[in-house]
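Multiple structures follow.
All of the numbers you see were taken from the coordinates with simple rules; none came from a lab. These figures come from a predicted structure and were not determined experimentally. Cβ atoms are built from the backbone, for glycine too; each structure is taken alone.
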Structure I
Amino acid sequence: MLQRFGDVERLVNDPKIKDVLDPTTVAMFKAHLAYVLKKPAEELRSKLIAAKDMAEINGRYPALLRIAQYGEDRGHFDIAEDAYRLTIRAAQRASAPPRIEREAYTGLIKACEANQNTETLLQATQAAVGRWPDDTSYVERNLYVSLLVGKNTELALRNAQKLLQIQPKDDQRKLAVALAYHRLQDIQQAVSYLQYMDLNRLTEGQRAVFAAIARSGGFREEAAGVIKAINPKAHMLPEEKRCFERALEQ
């Protein structure tokens, strides 16, 4: 198998290949070969970046989208984040089908979360809401991230309450309202929205937020019970991690 891939590697490095395949495709082949041949991680990164740059130069939004997804699948979330942004720009310039842009926005939000960069995540969700204001998945994510960082709290509270009125049993929407009241220093109201919630429907980071709010309302034992069930190495945004640490304090 490795011998066969070695033959392919020699083929894609042959100068004559440019007469058969376009530069973006060749660059993508080289990146994939670096992965399957188990080359050092930095070599794979450099080849992925080269493929991304080549696709950008040629305005190839389908290739940019594939590179973004490829990078995401292999844990190179920073490259994926950049490639998703480039996909959006290229798709807009080319008046591509809306599904391409939507897929890229969804991928961009996931990559920003994986990179644990709340500021770029906020920017990505704001842009997605601007593009699709009626998409509640984008709206909810933007509200939650805005509240995490403490931006536009009163407006976010009003919007979160409207969403909760539509689905009164939605636990993530309850948490958003609770977080908004907590930001506004109305701890009693914040805690009231934590009742009758199924924590299994929340991410570990959101459970940390739940615990921090509960603890601030005097429910220390309940908060401690929630925190004990969270893996300290769980993937969280920095603000969620700070909530986790606050809920651990004696």
Structure II
Amino acid sequence: MTLAAVETRDLTRRFATLTAVSHLNLRIDEGEVFGLLGPNGSGKTTTIRMLCGLLDPSEGTAVVAGIDVRVAPERIRQHIGYMCQRFGLYEDLTAAENLGFYGGIYGLREAALATRVSEVVALLGLQPRLGQLAGQLSGGWKQRLALGCALLHRPDVLFLDEPTAGVDPAARRDFWHMIHDLAQHGTTVIVTTHYMDEAARCGRIAMMSGGHLIALGTPAEVAAQVVGPGGTLEDAFIILQQRAES
């Protein structure tokens, strides 16, 4: 039986009178590429922040990499990687210096750090840009570097929050090849995106709206649940966006 990398039961988060996430029930298996999809304000980022141990749930439970987020949120951070569009690369440091800095934050030292940086550089093809300032990199190379920094400590679960926003189509395609390679080697990848072609690359997706889980399954299953037979993910997304705006 496949083990669960993430499991939530009635996971809920309120901000005063606003319920950002309401009674969310999910099971994400090890090695799965799982998408969270929904319009702005649907609860995707709040969900990820709770799963990363950055935000306490108001109700319910979540277990990530075998750790309860309410019991030991600081331990979860040792087992996860996090990357988003605004990942905190230091633009006045070179790519190599950024990798060294983040490796140090994750507790890697000397020989272990050098070995792991070399592995990540080889995995992501970063060698040609190691001496270049991060601020001078193109969007695609910044994306690779940010992913490398998130992978240095070999996380069990990798969270990617809108990671390809503003990146050209060729770089997005290459990035998704890397995501699936990571999953094939056992890393669980959870990604939020507004791009329907990217959502279609996920094994399963959860479509959210107004803090609620609307549909869950393969991309085709989710489209059918929201739109009906023959519906597309884009149709489903538009429907939920219209509901959110009305």
Structure III
Amino acid sequence: MQEQKVIDHIVAWLSDYLENSSMQGFVSGVSGGIDSALTSTLCALTGAKVTVLSMPILQAEQQHSLSQRHMQWLCDKFDNVEQETVDLTPAFKSIQDTLPQDIQDPLTMANTRSRLRMLTLYAYAGNHKKLVAGTGNKVEDFGVGFYTKYGDGGVDLSPIADLMKSEVYALAKHLDVLQGIQDAAPTDGLWDDERTDESQIGVSYDELEWAMKFLDSGASHDDLSEQEQHVIATYLKFNTANKHKMIEIPVCQIPANLLG
């Protein structure tokens, strides 16, 4: 991959989209992970005004520390970046106190955290006339659907959604993103037990990339190893279960003769 040319292409795309949108900059959530670090840096490289937001919710100290360090790194490097930290823990606890206990299973509340962050991003974006930049990569957005519908999936544009996870790492390394972020295990930060993305999915991102490319190639499954078959099955399980996130919202089309 030609890292600098890819970076230049994305930055130009962001700049063109912003210019045609009548908006005044970007808002990017920063989690301490590699995807949000790359996205926020690419937005900063446009020279447009960028607000980076850390939105801890009962957050592990390591994750919160990395997000703070990255935001400061951006502000030191780019004079068009401003940082904000909004502790959403009280708001989340208020939701916990409001919703019936019998619907508060762990997955529901993890998704609620993500949707609360989306509300916050759009509050800033709407107030400052900025665009919310998505942080999803290709494997997550179009492979296994590993994101929250109307949470981190609720964005205005997706600058890195055509990049595999390995390509995200390559660009982040090229841009000298903090080594601590490059080394950290990917996590969505939505759970109290600090579980990683790969532990939730059951296979590695490298394996998911292989499965996505293998299935796109149309190659025969006949000579696959037992582990490769497991990876394919895992990929397809998530792809099928999360298909509703990756397609347009179904619209009931009313026959014209019923409306006349």
Taking mean count of other Cβ atoms within 10 Å over residues 34-41 from the coordinates of each of I, II, III, which one would give 21.6? II
Identity of the structure behind 20 (criterion: relative contact order in percent (Cα under 8 Å, 6 or more apart), calculated), options I, II, III: III
Which of I, II, III yields -11000 for helix-only ellipticity at 222 nm (-39500 (n - 2.57) for each DSSP H run of 4 or more, over all residues; to 500), as computed? II
Quick check: 52, 41, 39 is what I get for Cα extents along the principal axes in Å, calculated from one of I, II, III. Which structure matches? II
The highest value of distance in nm of label points 7 Å out along Cα→Cβ at positions 82 and 106 among the shown structures I, II, III is in III
